[in-house]
Structure P
Amino acid sequence: MTDDGGLSPAELEAFFALEEVGSLLAHAVEQQLRSVGLTTVQFKILMSLFAAADGQLRMTDLADSLVVSRSGLTYQAGLLEKAGLIARAPSPDDDRSTTVSLTAGGRERIFAVLPGHMEVVRRLLLDPLSPEELGTLSGLLTRVRDHMRTDPPRSAAPRSRKK
């Protein structure tokens with residue numbers, strides 16, 4: 001940090017490198033996913049459900065983990081449901097919540113998409129790094145992510161009311 005509270009040249013360099021890497025990787029991943037008919041958010045929804053212990057999550061928890069708006073998640077979930085990849089139902093624990101479940105079709109779609117997705121991630125992000133560098137990068141990004149997650153998730157923020 002500089003004396004006036006601004007960012008030092010080293011801090012700016014790190015920030016801009018992270019921004020550029022994130023943008024380049026996000027663009028390549030998005031292109032690969034679009035080639036198989038999914039958006040990035042749809043893929044993240046499917047993968048989150050796939051990783052969930054019972055293959056289902058509450059919509060609010062899903063929005064929090066993906067850092068997307070409730071309305072954006074609802075729209076993308078609607079498209080996935082229409083395609084038969086997920087199912088939505090009232091939560092058995094809370095009448096105000098909706099639970100999203102991965103269908104057999106969703107599971108099949110994940111297995112069809114993953115090889116191409118992993119190839120892009122490996123080629124662009126992982127191949128240039130040694131195992132030691134990968135461990136360092138993972139540790140650093142995990143620490144920063146955990147720090148950023150200390151703020152309440154967007155989906156937990158109060159909704160603005162229209163007058």
Structure Q
Amino acid sequence: MNGVELFLLGRTLMKIGEEAMPTEGLREYSTSVRSVLIVASDIVENPGSAVGEIATRTGLPQSRVSGCVARLREAGAIASEPDPADRRRVLIRQAPDASDRVDLVRSTTIDPALAAALGTDDPDDVAGVVASLETLARRLTPGTLSRLRPASGRSRTSARD
């Protein structure tokens with residue numbers, strides 16, 4: 001496998017993941033699932049951040065981060081509080097307790113979306129691919145990306161790329 005094949009596999013996996021997200025009862029949003037997940041991940045890794053800081057780290061426009069934060073707040077996934085050092089800023093962190101929406105997202109399996117993408121109804125085939133993905137997920141966590149970054153701590157790419 002080369003870098004292009006890996007990149008395309010990653011894109012395919014992201015699309016399957018987006019398809020697996022439960023959407024029942026949700027209204028239309030201007031923010032994509034991908035952007036929301038990027039912002040949510042950054043908030044978990046960097047609790048107590050302001051929108052501008054999240055935008056800088058993720059490479060997403062500040063307006064998109066603000067939209068994602070609003071969506072995450074509506075879902076009960078985050079909490080915010082005024083910055084004690086600057087009351088004009090709001091600091092964002094993961095909500096202490098999971099909301100019903102967060103619980104639903106966490107409990108929904110990828111099996112139906114994966115079966116559709118694979119074009120199979122064979123549960124053993126789907127289970128085999130899920131097991132492979134679970135192995136990759138354990139080995140390649142978001143934290144492993146830090147080993148790819150140059151010594152300066154800056155990534156060669158951003159979330160926009």
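Throughout, read-outs are computed from the coordinates displayed, never taken from laboratory work. Keep in mind it's a predicted model, so treat the numbers as computed, not measured. Cβ atoms are built from the backbone, for glycine too; each structure is taken alone.
Some points to look at:
- Answer label among P, Q for the case where mean count of other Cβ atoms within 10 Å over residues 44-51, calculated from the coordinates, equals 15.2: Q
- Looking across P, Q, the calculation of distance in nm of label points 7 Å out along Cα→Cβ at positions 28 and 132 that yields 2.4 traces back to P.
- Distance in nm of label points 7 Å out along Cα→Cβ at positions 20 and 108 derived as 1.2 - corresponding label from P, Q: Q
- Value 2.8, calculated as distance in nm of label points 7 Å out along Cα→Cβ at positions 92 and 116, assigned to which of P, Q: Q
- Structure (P, Q) behind the derived value 11.4 of Kirkwood radius over Cα pairs in Å, for residues 52-99 alone: Q
- Comparison across structures P, Q (criterion: mean count of other Cβ atoms within 10 Å over residues 36-43) gives the highest value for Q.
- At a computed -19500 (helix-only ellipticity at 222 nm (-39500 (n - 2.57) for each DSSP H run of 4 or more, over all residues; to 500)), which of P, Q: P
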